[in-house]
Structure formats: structure tokens, C-alpha cells
Structure I
Amino acid sequence: MLTFGVVVLGVTDRPRAEAFWSAALGYRVRDGGLGGWARVLEPAGGTGTMIALQISATPPEDYPRLHFDLHVADAAAREAEADRLVSLGARRVDWDSYPDDPDFIVLADTEGNRFCIVDLGHESRQPGQPGERAPDNAAGQAS
């Protein structure tokens, strides 16, 4: 049976990306590796999805088909986390595909990889329903 191992992000500056994602998510660097990776980022508590950073010469996509959704409880937390991540080196993306009354903000990390901060308490979300978004060839696509 397959299990989810690590999420791999392409980067050009591994130390900068390690510093950003460690601070953003409260992760720590795990030396000694996992699954063929010499170093991975892991949750400080030791359980959860790990991140490997791979040197890449390919630029990040403007409309990635795969991206992170980072969850928060409400709109105030979404804005506070976006501001915190910007202070760590992320940037807000001038997203051309936001729906009316969006429940998410699109950011790019220090390497240009796009990700979303999603407000799980947004009033358009129904309890027990996935937060479906209209397809738009983008980070911010159905989550």
C-alpha cells in the first residue's frame, strides 16, 4: 500500500527556502534524511507532512497545477498569517482569478512557489463540504 512520503518543492536557494518554510510552519531541519533525501523539513512535533527542497533550474509556474493550501480558522487569522509570511519573505500575488468574496489569499514563497492561505470559517463553506472553487487553471483551483 502506498503512503504519502514527502512533498518536494523546487528551489534555487535551499538555505533561504529552509529558513522561510521552517519559520512559516514551525518546522525544523531533519539531517540524516528520509526516502533518499539528505535533509527534509519536518513538523517540530515529528508527525505530519515533511517537505524536501530540490534545487531546480525551472522557474515556478504562474498557474501551478499543484500547490499548498494552508488552513486558518477565520478571515482575521488569514490576514494576520499573510502579513506574517510576507514579513518572512513571501509576497502577495496579484491574482487575476479571485472569485467574488474569496476564502483564500494567494502568496508566493521566497522561491516564487505559489500557495494559498484558506479561511476554513468562511461563510460560503458548508460544514462537512469540501471548499470547492471554480476551476481557473490556478493556485486557488479547487482545493
Structure II
Amino acid sequence: MKKLTIYFLIVHTIMLLITGFGIWFILNEFFPEMMVNYYFIVPLFFYLMGLIFIFQFKRTPVNEPKKMVNFYMLMRMIKIFISVIIILIYWFLDKPHIRNFAIIFVIFYLLNLVWETYIYIRMELYFKYKDKQQKNSQKDIEL
């Protein structure tokens, strides 16, 4: 599990650096009117939420798939709730540019949704593999 967590941390960091700088470059070069003052908040938010998501999965019960799915859904709901709060705070601070901020935020949200789904599927496959390995080793002991 430790190797998988390190792998996800490295890939998550690389993915968000590429996405963050890539979208920043595209906005600066092709859509400068869309750039918002506090752009760095968006990739930083998704980076921190991804870290929480990865580290919390280490604590989920492997042998209880229902709890794992419930936890995954809970993390999604928390993320949506915090996202709405961040957009509302930005709306209060910079009303003229809220549309641009919301569009950028939604783009990051959708990209991050795909990434988190990939992480969830990989972790679930890993847990199933480990569970199957344990069952096989128990069979060997019984024989």
C-alpha cells in the first residue's frame, strides 16, 4: 500500500503541475481576458483535496467494500461542498470576474474528477488483489 500511495502522490503532483501550468499558459496566450487574479487558488485547492483523498484511502477498511464506496461518495460530497464555498467566497471578493473563475474552476473540477476516478479504480483493484492473495495464502496453510 505504501508503494501505491507514493505512486499516486508522485503522479498526482505531476498531473496537477502539468494541468495547472498548461491551463495558465493557454489562458495567458489565447484567452488573456479569461485570466483571473487568484488563479493559483484553483490548482492549489485541487492539489490539497487530492492529497487528502489519497491519504484517507489508506484508512479505509479493505475488506468492507460498502464502507469503501460510502467513503468515496462522502469525499465527493465534501469536495462539492468546499468547492461551492470557495466559489461563493470568490464571488464576494471579485464579482466582476466570477464567471471566468467559475469556468476555470469547473474545468479543473472535471479534469480532477477523471483523475480521482482513476485513483479509486486503481485502489479498488489493488485491494481486490491483496484480498485474493490473502485468501490464496490461507488455502495454502489449510492444505
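Coordinate-derived values only; no laboratory data. Treat the numbers as computed from the prediction; the structure is a model and nothing was measured. Cβ atoms are built from the backbone, for glycine too; each structure is taken alone.
Details
- Structure with the greatest value (metric relative contact order in percent (Cα under 8 Å, 6 or more apart), set I, II): II
- Structures I, II, by distance in nm of label points 7 Å out along Cα→Cβ at positions 35 and 59: label with the highest value: II
- Structure responsible for -30500, with helix-only ellipticity at 222 nm (-39500 (n - 2.57) for each DSSP H run of 4 or more, over all residues; to 500) calculated and labels I, II on offer: II
- Label whose coordinates, when Rg and Dmax of the Cα atoms in Å is calculated, return 15.5, 46 (choices I, II): I
- Top of I, II by distance in nm of label points 7 Å out along Cα→Cβ at positions 43 and 123, largest first: I
- Taking distance in nm of label points 7 Å out along Cα→Cβ at positions 75 and 99 as the measure, the highest value among I, II is held by II.
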